[in-house]
Each structure stands twice: as C-alpha cells, then as structure tokens.
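Read the figures in this text as sums done on the coordinates, not as results from a lab. Please read these numbers as outputs of a predicted model, since none were measured by experiment. Cβ atoms are built from the backbone, for glycine too; each structure is taken alone.
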Structure I
Amino acid sequence: MRKLVLKMSISVDGFVAGSNGEINWLLRTMDQAGLKWIENTLWQAGVHIMGSRTFHDMAAYWPTSSDPLAAPMNEIPKIVFSKKTSIEKENAELTTQALKDATQLDNEKGISKSSLSKSAFTWINVPVANDLVGDIAKLKQQEGNFILAHGGASFAQELVKHDLIDEYRLVIHPVVLGKGLPLFASAQHQLYLELVSSTAFAKGVIANVYTSVNNN
C-alpha cells in the first residue's frame, strides 16, 4: 500500500494562492536550494495527481519549460481528477492566473522556452478519474512509489475535506497574504500532524514534512 503526499506552497497565514489564484508571491521567494528540495520530492513520486484546472496550466507550461523541475514534471505519469470523462490537452480558457504569473516571472528573468520535451507525451491522453475517494483508495492499494498531489486549491481542499492525505510536504513562504485561497478551510474535524522534518532555506522559506496522525 502506498501513501498520498500533498506537496503545496503556502503562505505563513495558511493560503496557497491569492484571492484570484495569484502565485507570484511564492515564485519570488523561492531560491535554488528550495527548488532542489522540491525536485527531489517530485522524483520520488510514482504518479502525479491533480485537478483539471491545474492540469491545463501545467500542460501549457512544463513541456517547453527550461526549469529544472520540468524533467520530473514531464516524465512522471499523471492522473487528472475531473467531473468530465476526458481532458483536452490545451484550452487557454481553462488556464488560471497561476500560469500567467509563472510565464510573467520567466519573462522578467529572461528565461525563454525550450524545445518541446521528449517526455511531453505524458500530458496527452492523460487518464481521468471521477471518483475522488474511491479512485484514490484504488491508487493507494497499488504497488510503487507514493502518489503526489498537486493543486489547485479546490482539489487540495477536497483532499483535506475527505482526510485522504497521509503526508503533507508544505513549503512555507515568508509572506502574509491577509486573504486568499486557504488550504485547510474544508477540514471536517481537527487534523493532528506529526512533524517529520523541517528544512530552512536562505530566503526564509521552510519546507516542513508532516505525517497525518489521523491516517496512521
């Protein structure tokens, strides 16, 4: 049986994005050591799961990204959770502010797109799951490395709501947003977490790993 890990960047006041989905704050406070920590987490996963809006953002960004995180993001298999039975590869109308923020920051840093990744095919004909609780239970029963969940906010909130997360890997940024999209607002009861490790980086970002006491 394998575990479900949620890896999310979060502000110190508990938000994973601004009120309109803005993520420019987290992109501006991350350093190379923090990115390496995230890269290591990505490579450890056996499969990436995500909501449909996040899928459209990532499918539009990672296949031509020159970011070091692009390799694991492109190569590792994906599953999209959606109410639909199939997912279009590209649909600009379904992308979010997160894609705009990431693209703008690349432009500001003078980072140009790379050629299409050889592993970009993993964003095509991605399996679609419709039953959040049931399908995740089936995935947990499979052998292999852990299941890594990406956002967006609503998808992460649903995972929290149904208490499906076995391990939280929270990358906490030294930013107070005041308002935004909260991670834990959907929790149906108190969640007890045990701190496994804490890693601090030069710009003030801290990566905390917690196991869920509720699920163990």
Structure II
Amino acid sequence: MSAPTVVAIDGAAGSGKSTLARLLARELDLPYVNTGLMYRALTRAALDLDVALAELTRGLRVRLTEGAHPELEVEGYRPEDLHTGEVDAAVSRASRHPKVRELMRRAQRALGADGAVMEGRDIGTVVYPDAPVKLFLSANPLERVARRSGERGGSNVAEELRARDERDARVNPLEPAPDAIAIDTTGATPEATLEAALQIVRSRR
C-alpha cells in the first residue's frame, strides 16, 4: 500500500492515540513520533537543571531510532522517565510558552519531513495542517480513566486525568482539524481501531 507522507493523530489522554499511532506506523512502515514525549523531556530536563525553557528547547537532542520501526527518542530518556506524576503536573506549564511551542513545532515538522505517523494535540491543526490523513480520537471519560489506570496504576486516576485535561485545555485547546476524521474508540479493541484507521488511510491514498 502506498502510504501518505504524514498521518496526523490528535486526541485526549487515554483516547488510544499512542496505541493506534504505534500500530499504524508499523503497518505503514513509517516512523512513529509521539510529540508529547518532546514536551515531557523538556519538562524533565527543566526540573532537573532549572534553566530557561527556550534555551533548553533549542538544545534538546531529538532523533528517530535506528532499525525496522523507528520511534522518537529525546535526550536518551526512557519512556518511564517521562511518564511520572512529577512530569504530569508540570508539563502543561512548560508547554504554555509561545517560543517553546514554536521551536517544538519546527522540530516536529522536521521529524515528519520523510513521512511519519505523528500523534499529539495539534498535529492536524498546527504542526501538519497539510497532512493528507488526519484522525481525531476520542473515548468516553470512564474508558479513558480505565486505560490510564491500566497503564500506570494509582488510586486517583480520574482526578489526575480531569486536572490534566483542564491544564492542557488552558495551554492548547483540543480541537479537530476541519478535515479530520473522528474515531470514537470507546469499547473498541486496538485491532479494531487500527482497522478503522487503515480503511481511512486507504481511502485517502
């Protein structure tokens, strides 16, 4: 199958976009780029180093890994280093600065220059408004909480997710691109969501 240059996937935390993006990237033989990791890595580095965010963003080492299934790597951090309560609480503050977002989007455009499945909150609207395929994922609140609880555990997942949604909305409101195709993943298996996305990709070839 001839793959589009960029598949843009946006959606809220717990909507299933990371699972879909990784599976779809492998199916289409494209790199997988989780743009949220870039903001998380910046936040982790800022917490550790206490330096100016814009300067830190400029020096952030971002690359695609080698091998059959390239994925984003930022500063050599492991994913578990970036998905912590401390980072969750601070990442919205780190990402609210206009200069930081400008620099990040520039880097994200470069990462997708040779094709990628890219996920985030504003990929289809800001980072890659020219992407030939744009997906917008959603799921009901109970499902999102259940997924996040399964990923990370904890006893206060619902409140943490609600607070995260509120912080993210103040920084970067979640809106689908006008030409994005919505996928409600409530009750859907990862395989069913992947098949729905592949049908959309094929229709946009």
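Assign the value 3, 12, 15, 20, 20, 14, 10, 5, 2, calculated as P(r) over Cα pairs in 5 Å bins from 0, in percent, for residues 76-147 alone, to the correct structure from I, II. Attributed to the structure labelled I.
For which of the structures I, II does the calculation of FRET efficiency 1/(1 + (r/R0)^6) of positions 132 and 164 (r between Cβ atoms, R0 = 35 Å, to 0.05) return 0.70? List each step's numbers first, then the result.
Values: I: 1.00; II: 0.70.
Going through each structure in turn, the value belongs to II.
Taking mean projected area of the Cα convex hull in nm², for residues 12-99 alone as the criterion, the top-ranked structure out of I, II is I, with the highest value.
By the measure Kirkwood radius over Cα pairs in Å, tell me the structure among I, II with the highest figure. All intermediate terms of the calculation are to be shown ahead of the outcome.
Working: I: 17.6; II: 17.2.
Of structures I, II, the maximum of Kirkwood radius over Cα pairs in Å occurs in I.
Given a value of -9000 for helix-only ellipticity at 222 nm (-39500 (n - 2.57) for each DSSP H run of 4 or more, over all residues; to 500), point me to the structure among I, II it was derived from. The partial results should precede the final answer.
Values: I: -9000; II: -15000.
Going through each structure in turn, the value belongs to I.
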